[in-house]
Structure 1
Amino acid sequence: MVGKPNVGKSTFFAAATLAPAQIANYPFTTIEANRGVGFVKAKCPHVDFKVRCTPRTSKCEEGIRFVAVELIDVAGLVPGAHEGKGMGNKFLDDLRQASALVHVVDATGCTDAEGNVCPDGSRDPLDDVRFLESEMDQWIAGILGKGWERMAKRTESEALKLETILAEKYAGLGINETDIKLALKAAPVPDRFSKWTQDDLLAFAASLRKHSKPMIIAANKADLAPPEKIRRLGELEGYVVIPTAAEYELGLRRAAKAGLIHYMPGSREFTVTDQSKLNPAQKKGLEKFQEFLSRSEVGTGVQRCVEEAFFRLLDKIVVYPVEDESKLTDKDGRVLPDAYLMKRGSTAKDLAFKVHTDLGKHFIRAINARTHRVVGADHLLDDGDVIKIVAGA
């Protein structure tokens, strides 16, 4: 979760994870990154196989498997962050660990560039998006440093592949050679690195940001934002924009945890478990939540943001490894015990390495529990596959 201070990032994080996070209406509440476990939802195979699953580390509810994911709430970003202003150095260092970003924006326009309250709603949320893009681009470009011209000459004098050198330079950001190749292909820059200008470097940085750190826009405080500002954010080219109400999601999940309601995160409705347990303030609050959900197409938007980040931006699928393909169990007899998020296009051997390095190294074959067919190392996995890995000693 990224964005400027005081826009609701920590509330979003707390709602998505129910992990403790310091929340207050002033800038730089978050200094150290908050880490927590959220989840994405997927149809559990036990429904198709007509068995009862016994997950090891997650839960299954109403035929929906909750697959754990790591979420990080980082310090707010202010202008000049790439130069170290505010918590800039800390913020950008934390970004190295991210696979995808959820940019939480105050859709009401009531926080200025540094996160201070401006009650008149004079801030254009579109400016916050462009500001974050600019800071990240400057940061990515700055990693090449002042010596990038010398590096350009070296690629030609030593006949080195540009993408290989750039991948080495950006490896600490979790950026691989494939990201570099895609960014170079999409960026409007000269083929020869030695011909690049500073503007070309920034153009490449922008392209690399889009390919290596894909981003969703969470138009937060949607319950208070003027419809016009939500609409304008939704017209941003190249982004998925989801209206969110993080405070409502946090309230709903806390009420569910307390046993007051039954609520499936991401749903547009909930049910009260026992009206007699609610005090007047709780009843009023739940009525407010339901009224908002009834007019929202995405619920509170929080769960939708997390799932869009994994399933759309990162193009993940869910695969279920087992040790006994006929009983769908592991060695301890758990049915469909684990669920793994894999990149679409992953193979059976990729799954073997994901489960355990030794399985990958000694891979022999795999068995698809749905089709009962033996498949090889290069077999492409499908979403919802149940797979047994056979490995040698």
Structure 2
Amino acid sequence: MIGVIGKANVGKSTFFSAATLIPVHIENRPFVTLEPNTGVAYVRKRCVHVELGLPRCDASNSICVRGERFIPVTLVDVPGLVKGAHRGRGLGNRFLDSIRQAHALIHVVDASGSTDEDGRYVGPGKYDPVKDVIEIEREYEEWMFSIVSRDWSRFSKTLDMLEHGQMIDALARRLSGLSIRREHVAEALRLAKLESTRPSSWREEELREFIHWLRVVAKPTVIVANKIDVPEARDLYREMVRRLPDRIIVPATSLGELILRKAARNGYVNYLPGDPDFEIVDESKLDTRQRKALEIVRNVMKEFGGTGVQQAINKVVFEALNMIVVYPVEDPNRFCDSKGRVLPDAFLVPRGTTVLELAYMIHTDLGKGFLYAVDARTKRKLSRDYVLNDNDVIKIVSAR
């Protein structure tokens, strides 16, 4: 699950609608989104059937269009956050709580600098969008800190009595409600340089450092520099990249993407999400206003290689979450399942996943009865410890 966050009035709902085509109430004022919206977006990747030289595939759990595989992911559009959200300002705690299960975040920022810290319109170039990045990250860390620090004095003394591995397990259990896993805790301790220290000896700044790295590791974030179609946004976007060199930042026009997807749905243009351009089907069907809007979108796409919406979804899945795509099949010679469907399923799995773990992901019985796997390309037999590679096509042999 991917949470879409940001302050009010930056275009989050437009981004969400463009990514999912679920109609939500979009209006140019703060706090229009009063409840979290959940929808399905798709990551885009060249389908392996093209690489294998097959004429087609029979995508079932995903979609294949023109040789491009679109694999579903869940998006949650969280209502706008403001400074002080962790203290309940602007319904903040309620909204922060709605993304506790998110595995990664897309932070939509108004790159045109036209909205202040409370989401009020102030005009292009009047506000520094870098402040939004820093403040929202701080709000999320303050919220996490309020959860972790609760009864910390007593809990930390309990941690002191445990072996290092047991301490990590105990911290992970305490944080499991935030979708934070054992490996996240271990990595955050390492990055905070707290591996060899007793938790009860941590000062507040050390606990906050641990929380900071927990956020970075457990909630990887892609920043969407939205409203890049506004002229003032170009320089502000470049300044964001310069001042935030360690962040993944994607320039985007969510409104442009929404225009294209609706136009494609109505048959006005040929456009596949993530394409660097589009084709107008019939100019006569468009009025002057529509043609002008499409021209503006096209100019942005030429400059940045697309609208940025699909690129942001891809980056959060393939870079921030470091996922790969694998294709399980039943018949490794014909690359099909038991029904004869060619490459029906595409699975998103974390890089480093073993073939045994994939078996369990597909079905518990398949994992329990695992004997070996077969690389459908080479027909090589694979042991349970084989680490999957991107675009692997795998046959799993099980006793069950």
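Values in this text are rule-based calculations from the coordinates and carry no lab data. Keep in mind that what you see is a predicted model, and the values were worked out from it rather than measured. Cβ atoms are built from the backbone, for glycine too; each structure is taken alone.
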Taking mean count of other Cβ atoms within 10 Å over residues 232-239 from the coordinates of each of 1, 2, which one would give 13.1? 1
Given that mean count of other Cβ atoms within 10 Å over residues 56-63, derived from a single structure, equals 12.5, which label among 1, 2 identifies that structure? 1
